[in-house]
Structures are given as C-alpha cells and as structure tokens.
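Multiple structures are listed underneath, in structure tokens.
Readers should treat all values here as calculations from the given coordinates under stated rules, not as data from a laboratory. Keep in mind the model is a prediction, meaning the values are calculated, not measured. Cβ atoms are built from the backbone, for glycine too; each structure is taken alone.
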Structure P
Amino acid sequence: MEFVLVQTLNGISYGLLLFMLSSGLTLVFSLMGVLNFAHASFYMLGAYFAYQVSAQIGFWPGLVFAPLLVGALGMLVERWGLRTVHKYGHVAELLFTFGLAYLIEEAVHLIWGRLAVEYRVPAELDGPLFHIMGSQYPIYRGFMMLVSVTMLVSIWLALTRTRIGLVIQAALTHPQTVEALGHNVPRVFMLVFGGGAALAGLAGVIGGNAFVTEPGMAAAVGPIIFVIVVVGGMGSLAGAFVASLLIGCIQTFAVSLDWAFGGISIAQAAPVLPYLLMVLLLIFRPKGLMGTREG
C-alpha cells in the first residue's frame, strides 16, 4: 500500500510537469498548426536561465524571470522566424524549428559547457513534506504539483474568462472573422507562441533542479512531449492533461517494478511503454483520447 501511494504521488507530480510542457505545445499547434520541434529546447533554456539567475539573486526571482525571458525569446522567434517562413508551408516551419533546436543546444554548449550545472533545490524546499507509512515525501515534489496546478487553473481562467482568451479561441477556427473585427491576429499568434515558450520555461525552472540540468535534457524529454500531444489528441488541452498524468504514472510505476517477462524486466521496458501506447492508440483511435482534429 505504501508503494502504491508513494508512486502514485510521484507519477502525478511527474505527469503535471509533463503537462506544463505539453500544454504550451498544444496551444501553439491548436492556434497556428505548428508542431514546434524546438519546444523542449525552451524547457532547457528555462532551467539554464533559472540556474543563472538563482546563482546571482536566488531561486524565487529565477522562478519569475526565467519563464519571462524564455517567453520573450519565443515571441522573437515567432515574429522574426516562423512568421517569415510561414508562407512556404508547414514543411518549412518544421525544418525551421528543427534547426532552431540544434542552434539552442549549441548555444548552451558554448555558454554553460557540456557538463551538468549545479542547479539545486532551494534550502527552504529541501526536506520532507509529510510521511507516508514511514516514507518521506519531499517538499519540492509538493511544490512542483502546486505550481503545475496553479498554471493549469490560470490557463483555464485565461482562455475562458478574459477577453484575450476569447479572441484566442475565436482565432482557432475563424481567424479571418477575428481580423475583420479589428483584432491583430499575427500579434495573437506571437503572444500565444511566447506564452507556450514561457510555459516550457517554467517547467524547466521547477524540473531542472528536481532532475538534472544538462545539455541533453531537451533531447531526453522532447519525444515524450510529442507522444503526449498525440495520445491526448492533437490540439486538445484536456487530452494533453489526461495523457500527461497517464504517461507520468505509467513510467513512474514501471521503473519501480522488477517483474520480468522473457528475460526483460518492466523497468528495462519503461522508456518504450509511452511509444507503445502511442502506436496502439494510433491504430485503434487515430484522433487520440480527446482529439477533434487529425495531425
């Protein structure tokens, strides 16, 4: 029972972190139809920016400033990059973001080196939050869940209770009508892309010290984000939320089990399970769990 409770909490916290990452990508795809291959690179930049700010003025300013810096960079990328190549079609956009991911990785190598940096959990969040049948549950895991849930509620309120949220939702399906009403649709695109990058940056701030901040972190988490978007349904935030929790729990439980079948343990097969789930879902339900459009 203790094992199930602890691993369920770990799976939920990891799944919420994955949702923070995938939500930005889902929003960008919903509005612009762009699958941003550099999305995980913004996650990496969030971790590195937070490390740099934390080293100078502390973790809490880094929690605020790092996502803002990443979001500003995302808006610049959309304005002077994606908007320029958009007229050449989706293939050009994919190639642009693919190249951008490599460019960001090389920039990280040049500035911070090829080894992991000492980005650590702040002292005030380092310790047990509560005890479950003799096991300690870290404060920082609870903090990750709190930030993720706050972000989820904020996105929902922004999209359903604010004017800009209503404009964004209208621009999803009727961009010409929205533009005819006097709204600057390209600016909406830029803000949404920047917002998606900022969400990835925020995930990097709270995930970089919980796991590890190093140049390979984008490549490690990037494929999982696309699996979540596909499993949840292309363009569905609710689907991305469900898929994030599902995959977070699957991976967390799998790496902790030592059951073996045919000489292969479940822990060894854990990295493959999300992709197996995606393949099966594409066979039996191509639109994903809650998707309304094809990729």
Structure Q
Amino acid sequence: MSKLSVSLDQSIISFATIQDWLRFSCSQMGESNVFFGHGTDNVYAEGAYLISSILHLPLDGDLSIFASTQLSVDEKIKLYAAIKSRCVERLPIPYISGKCLYAGVEFNVNTFTLIPRSPIFELIEQQFQPWLTQYPGKILDLCCGSGCLGILAAMHFEQSSVDLADLSKEALLVAKENIIKHDLNHRVQVKQGDLFGAVKQKQYDLIISNPPYVDEQDLSDMPLEFLAEPKMALGSGEDGLTHVKQILAQAQNHLNDDGYLVCEVGNTAAAVDEFYAPFAFTWLEFEQGGMGIFIINKQELINLNKGE
C-alpha cells in the first residue's frame, strides 16, 4: 500500500496556512494518481473540495479569501487524516466528510449510499418540461439511496408529496437524515423494499429512478474510488439490465394515466436499445453533461410490454 510522502509531524511543522495545505493535498493526490469522478475533474478542484469539506467552509471551491489563514494543530491533524484517506485508501471526499454538494444543495452521504452525481437534477430544475402536462402531485424516487433526487423534486414541486424507496435500510437512514436536514418531513416519506415492492399498489404522476445498471465487466474494471460505493447500488447482473427490466415491466402499474418514468441507465443505454428493439426510447441530452437517461410515459410502457 502506498503512503504519504510527508509524515504528520512534518506536515504540522511545515504547513501553516490553507494555501500550504492546498498545495500539499494537490501534490499528494497527483503522486497517488487518484481518480476524479465524484464532483471534480482535476487535482486543484479536488484539493479545494477536500479542504472545504473538512474545515466546514463553503463547498463552492473558492478558497482564495481563506488562503493565508493560519490553521490550528487540530485542523492540521484532521486535514492530514483526510488526505491520507483520499490518497492511500482512495476514499472519495464525500465519504470522508459525510456530506456533498449536489445541484447546489448539501446532502449527507455514507458508504451505504451512492455519491450523488446524476444529471437528472437538470430535469428537476426544469420541472421536466416540456414533457409533464400536469402538476405531479405524487412523485416516487425509486432506488433513492441518499434521497437526493426525491428531495430536490420536493423542493421544486412544493405542493407534491414524495416517496423515497430503496431496498437498503441503511441507505434509508441517510435519506431520513436528509429529509430532516431540509425540513421536508411533512411531504417526504421513506419506503423500504425491493423496487416497486416498497410502495405496494401506489400510483404516481412521476417516477424518478437511478437504479443499479453497471454490468459485470464494467464493475470489475472500476477505479478504487467507485468500488468504495455500495456494490448493491451499482451492479445489475451480467449485462447491467436486471433492474431496468423489472422497472420497465412494472412501472405502468404504478403510474397515473398521464404519468412519466424517468430512468438513468448510463452506459448501459446501448444494451437497453438492443434488448428492446425495435422500440425507440427517448434519450435526453443535458447542458452540463451526462447521458443514458430516458423518459417514457404510461402508454408507451404499455406498448413496450406488449411488444408494439
């Protein structure tokens, strides 16, 4: 196992300011060849994110006004431990700090939940226009993990009730924390169970889902940072389709007549198209990047399952 090139004692003596620690963290991450993919795409942004997270500074990445700030010994010890976790153990920063910023909103996370990064937040911010023709009074976040998508939906649809459903009881504990964190207890509830088994016969105007969709080959090839995430939230059988097949088969029973399903399948999109050909999915595009998300209404689901 690799180790940091500077000891804790050396760092406490040598590095006084936030700027010193930002430089040190960038150097160590560069030497360790860490993989970016949980909110940043370069060593400087990752270093700023780490320091901001550990020192409880704004998570927007701008440390310039704090650059010359002198740190206490306790703060240096915490930063050193965090840099070690990031570089040696290859833990993503949100798992080190227990929080992340997603779509400008802070959420609690831990190793029982995926780190939020779905492009679906763009659709939520646009209130799913132009597809939704009526206000979604009832929304389901299926395979919710930390609950971030459903909670964002509740924020943007202030009159809606939202259910957060997941198989993992541990993930739902985090989702409950986030519901309380954002004062949404009166409109957002958690439901535990396997896919639609969590919500029984309930029907919704909008179902949002970021289910497991990684195939066996991609799962085995993932960088260590992604392997720190819960395997049950990533892997979906040999071809990556196990969960999406179940969702597409059952979603029509849980949608109101004008309801829509929005589902993320990432780079398994090609396998989805191939399996369900000649049905033509509506694949969405995103200004801030991302792919592999389709939108489908109830009637289209009925036609899909009839083979039409």
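Numbers for the structure displayed
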read-out	value
With relative contact order in percent (Cα under 8 Å, 6 or more apart) derived as 13, matching label from P, Q	Q
Per distance in nm of label points 7 Å out along Cα→Cβ at positions 29 and 109, the highest-valued of structures P, Q	P
Which of P, Q yields 18.6 [mean count of other Cβ atoms within 10 Å over residues 141-148, calculated]	P
Source structure (of P, Q) for helix-only ellipticity at 222 nm (-39500 (n - 2.57) for each DSSP H run of 4 or more, over all residues; to 500), computed value -23500	P
When mean count of other Cβ atoms within 10 Å over residues 85-92 is computed for each of P, Q, the largest belongs to	Q
Distance in nm of label points 7 Å out along Cα→Cβ at positions 53 and 229 - structure with the largest value, from P, Q	P
Volume of the Cα convex hull per residue in Å³ derived as 132 - corresponding label from P, Q	Q
Structure responsible for 1.00, with FRET efficiency 1/(1 + (r/R0)^6) of positions 13 and 149 (r between Cβ atoms, R0 = 35 Å, to 0.05) calculated and labels P, Q on offer	P
